1. Given a value of -7000 for helix-only ellipticity at 222 nm (-39500 (n - 2.57) for each DSSP H run of 4 or more, over all residues; to 500), calculated from one of I, II, which structure does it belong to?
2. Given that FRET efficiency 1/(1 + (r/R0)^6) of positions 35 and 115 (r between Cβ atoms, R0 = 25 Å, to 0.05), derived from a single structure, equals 0.40, which label among I, II identifies that structure?
3. Of structures I, II, which gives 25 when relative contact order in percent (Cα under 8 Å, 6 or more apart) is computed from the coordinates?
4. Could you figure out which one of I, II the value 15.4 for mean count of other Cβ atoms within 10 Å over residues 27-34 was computed from?
5. Quick check: 10.4 is what I get for mean count of other Cβ atoms within 10 Å over residues 11-18, calculated from one of I, II. Which structure matches?
Structure I
Amino acid sequence: MEFSHFNEEGRAHMVNVSEKDDTKRVAVARAIIKLKSETVKLIREGLIKKGDVLAVSQIAGIMGAKKTWELIPMCHNIPLTGSDIRFDVKEEEIYIEATVSTIGKTGVEMEALTAVNIAALTIYDMCKAVDKDMIITDIKLMKKTGGKSGDYIR
């Protein structure tokens, strides 16, 4: 197997995608943050002192997607055409899902994965005063479409 992120000297480099065709690309990633039921109740009732946890987390996740290229060394700076964060709040966990899209030469899997991580970390930051036992887990790519490698669905 040949790794595309190494040059002829075995050193890391950013892959040159200039010859690739622009295609519509979408990636969906998911993460779960496990919390105490009391913490979830505080979030639902808007009683976390730092503010509206899910609203701030949603914005943070979108910002994370937009800044992925600044965080992951070999990621391209991709002009995103869309980014959405959704939450499914359960009794002791919150499912976080990010959908990121672009029309370009390379995919947005890293942007979607970064978005759910940043959203989960924001929930942790906003709730840590009342719940230090939170666990961020099950971070994964759920789906990606577009590009030469085709579609992927977990």
Structure II
Amino acid sequence: MIRNVHERVVDAPIERLDALLDGLGQKGDRLWPAQNWPPMVLDRPVSEGGAGGHGAIRYHVAEYEPGARVRFAFDPATGIDGAHELSLDELSDGRCRMRHVLVGRARGRMRLLFPLAVEPLHDAVVEDMFDNAEREATGTLARPAKWPLRVRLLRRLFR
């Protein structure tokens, strides 16, 4: 079973982040870190049924609450039965929590690939996405994510 959770509290109100969530996978997407990763592309604005993905990872929008939460269900060909979700939670002190949760079960070759390569790359892209959100919402970035050696090596290997 896979359960992978990332969170970051951004020192800005949810109103500075909700449009970023709603623009995922579209031209001008300011949240997804396409400068370092294969772009996330959806076949329509974020809405239930919208399909797409990034690189070889394919999924569709299973649930969507504008400005608050989007849940993507993996395409069976990806090798993961499950979903990943990005959500925003307003905190009482004018800050916002971003959370990304991936839950599923790996099948076939993904049982080996996920822990060896996919998970470390996934962790890095999510943290880069959180960096973009913080930079967009606050104009600064307190602690930029750093790629571990394993991620740098995997990126070279897959080029």
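1. II
2. The read-out was computed on structure II.
3. The value was obtained from structure II.
4. II
5. Of the options listed, only I reproduces it.
No value in this document is a laboratory result; all are computed from the given coordinates. Nothing here was measured: the structure is a model prediction, and the numbers come from that model. Cβ atoms are built from the backbone, for glycine too; each structure is taken alone.
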